[in-house]
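Undergrad: Once you scroll down, you'll see the structures, which are given as structure tokens.
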Structure I
Amino acid sequence: MKLYVSSDMEGVAGVTAWQQVDARTPHPDYAIFRHYYTQEVRAAIEGAREAGVTDVLVNDAHGPMRNLLFEELPTDVRVVFGNRKPHSMAQAADGGFAGAFFLGYHGGAGDANAVLCHTYAPSVVYEVRVNNVPCTEATLNAGLLGYYGVPVLLVTGDRTTVEGLQRQMPWVTGAIVKESIGSFAANSLSPAAARDAIFHAAREAVARAKEAKPYVFAPPLALEVQFVTAAQADLVATIPGFERTGGRSVRFVHDEFPVLFRAFVATWRMGALAG
């Protein structure tokens, strides 16, 4: 069984501040939580393998996307490192996988009681919808995986994140490692307890894989993005195919989800240039 893993960092046990997960201006805490992050990914892989997974590809999907400590992972795991991937957090998800894990995920922009909640770019994206469905990063990434027939099997993070995804995809197994208290505090499991919970949840998720379904958006597909500022919408509206729908919003329509997904990636990358 071949498994795809998309790993983020804000949903790791104990994370409550940007400094703990920011590789660009590293705080001493970053090195500590980079290790905890890697160990949570390792725990998920070990649990999955106990249930029959034989081949694992991990996409480091946080920030600059080169956070995992490679030497702490099993030696035969492959990792997609590096930024500016066309499919970002779901890069290389089209390779015939039987299922996917979303590890260390966080709530979407505007979620209450979700530590460090945002949707891809906190200073750019205020809200995202596809076919009028409100989308977190997990929803968008699941949509791309679903296009290729890959179901999400497991999500780990805080309660808001896990239960939010399960409302959209009831077959997903969850490992709740912390209870968020607003945006910058949490009641968290210890690193060791979080790893244990993730190990057992991963084993259960793979054992239940036959119950899972790909999460698919039916075409025609309409992407609606609301930005933080009007200047960001000004800039993105210059991209061919985008329609301005409001002071801070744009719309993009296409029949294929990978095209829609790349269009979304373009919105927050270009929006970040608006100043």
Structure II
Amino acid sequence: MIRTSEEDMDLKKIAESGQTFRTKEVSAGLYRFVCRESAIFISRKGAGKFEVSCTPEEWEKIWIPYFDLDESYKFDPKDFENPYLKKAVEAGKGIRILRQDPWECLISFIISQRKNIPAISSCVEKMSEERGKDIFTPSGIAKAFPRPEALTKDLSDFKLGYREEYVKEAAQEVEEGKIDLKSLCSLPDADLKAKLKEIRGVGEKIANCVSLFAYHRTACAPIDVWIEKIINNWFGGENPFPALGDKAGIIQQYLYFYARSI
């Protein structure tokens, strides 16, 4: 089935933008995305045209929100004075901020500490393959990310190191209702990040990542080593994100992608 979108969406750039660890290129130009207990196989078929494995109803209900296709990401590089930022905005066209499942996003970024992206992806994929439920689609079977009860048991097979206790504790507290990730949706940005940081293993960076990629708080801009270098080298050490308002998280993704791509 072919679906159209007025918003630019580059599947390859999204897959390489560091915000998702389950996205997979299963064959040339064909990508698999997983959201909760739904999966889509999608490929680009021209400007604004995508071939998708889901029904029209699923596209409207699940995947348009997931890819944030109701929001405009039309930035003009000329609107930015900083030369590095201009290039990043141009290079990042097509990246969308995915609206991910808060549970999967939280655990994935807890796991991400001191790991590179291929290692994180491999670990999260293995956890899903071994402990996630089957998702049946017309294009094949995918696996959902494990629910909390599946991650309270021994996790030594996944080689998480010190992160294992963080994951098990978070899974236990979510399963018991001590952490209600859904209820956090109603909190203002600052309160949301504060509540996330109460979870063991979650610091400022991970709280910002989960706020941006799961709760779609686009004013939140995670600062990792890549972004810190950019700030020091191209912005005179001054954090540019507070001045960017609700576009800060989107611009952060453009900067991150551009820095890694060159």
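The numbers here are math on the coordinates, done by the rules we state, and not lab data. Please read these numbers as outputs of a predicted model, since none were measured by experiment. Cβ atoms are built from the backbone, for glycine too; each structure is taken alone.
Undergrad: From I, II, which structure was Cα extents along the principal axes in Å = 49, 40, 30 calculated on? Let's see the in-between values first.
TA: Values: I: 49, 40, 30; II: 52, 45, 34.
Attributed to the structure labelled I.
Undergrad: Assign the value 3.6, calculated as distance in nm of label points 7 Å out along Cα→Cβ at positions 46 and 182, to the correct structure from I, II.
TA: Details: I: 3.6; II: 4.2.
The correct label is I.
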